[in-house]
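Listed below are the structures to be examined.
What follows is calculated from the coordinates using simple rules that are stated; it is not laboratory data. Predicted model, so just to flag it, every value in this text is computed and none were measured. Cβ atoms are built from the backbone, for glycine too; each structure is taken alone.
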Structure I
Amino acid sequence: MLGVVQQADADRVACKPDGKLQQNTGIQFGRVIAALFSEEVKPDSAQNGFERQNINRYAVDDNQVVGVALQPKGRIVFLALRDPVGPFIERKFGVSQVEDLRGHKLADWSGVIEATVTQAGGLVNGKVLHADGTPIAFADTRLFTWLGECGWYGLSAKQADAGGRYGWDFVITTPRASAGLLARG
């Protein structure tokens, strides 16, 4: 593995005037990274196209890889993340158990994700509480953004921790888009 870089332009969405979503243009959300291997890797070994529950060779601090797309030359893998990443919190990425085309296991690797998102943004974190102020352990939380005529667009869903705490590393902050949070326990 040679490195991992966020692909800010690979995760963009806009609302067209007719109220339909348009991919690959508009707001950068920050949920796609690319990892560059030192040589071609086996697609199954890289978990290309695997269902999210079967992806276990990649690790991102406080996040989860939910999709894998090995690119045509076999050295670059695009990884879809559950949560956006951004420039505010340094996140480590790790990979293990990937094999080259001859079946040799590549060295396990870890390093820092190079953030490239240029969209204005910030951090969101908090605590999900009952009316009496006690935390809701493992509450389901969801992050949305408003896309005008297209309505609310879901960005991420995850559980709070045992103390009801949740957070996202990168949430867009522009006059054209606002963020919303839904939590239930």
Structure II
Amino acid sequence: MDNLFKNLRNDRKPLAGRRPSKSKGGFDLQLIMSDQRNIFEQLLQKYLAEIASFLKNYPKDENGNYEYEHKDKYFSINSEKNGDFAYFIKNNGAIVGFVLVTRAHLVLESIENNHSISEIFIVDEYKNQGFASLAVKEVLKIHKGNFEVKPFSKNPAAVEFWKKVIIKTTNGNFEIKTINNGSKVYVFKI
């Protein structure tokens, strides 16, 4: 897999310590096409391994891969019509992570212009460089409307990230709803 990412970076070295570039050829969100699904699924396994580190007995399939029941909906013929979008987060041609946007369903009614940022992941070597924040800002520019975000409560860094990003993005104009399992969901409008 490491060779795969080297090719995707166009043989550029990691940008450790540098801020994401917004200039041409710099930071970008790229809709993931079906022929790129294998790359996405490799990144998804890294993300799920990170999630599994906070949980006991995260489910795996017969091949030892972590299960993620919703991945197919991002690559169906009707994915965009259904409000399901998968994006690579890129910087200078390198894939540094992904973000998944879907129709809201936890607190908001599942209708057009009600969105949820369901997952966001940054590869370890690119963490803490601002890529996740830039990705969220770009998603909010692309998908206008109402949003809900449910941070993974067992990951304190994720909870703090979302709290900071949502406060900054909305100027404090958001609500926190509690759902049946006790999880907190941020709800806001862009």
Volume of the Cα convex hull per residue in Å³ gets 125 when computed on, of labels I, II, structure I
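Given that helix-only ellipticity at 222 nm (-39500 (n - 2.57) for each DSSP H run of 4 or more, over all residues; to 500), derived from a single structure, equals 0, which label among I, II identifies that structure? Before the final figure, lay out each step's value.
On the way: I: 0; II: -8500.
For helix-only ellipticity at 222 nm (-39500 (n - 2.57) for each DSSP H run of 4 or more, over all residues; to 500), the value 0 is produced by structure I.
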Matching 0.50 (FRET efficiency 1/(1 + (r/R0)^6) of positions 118 and 142 (r between Cβ atoms, R0 = 25 Å, to 0.05), computed) against labels I, II points to structure I
Output 13.8 (mean count of other Cβ atoms within 10 Å over residues 30-37, calculated) maps, among I, II, to structure II
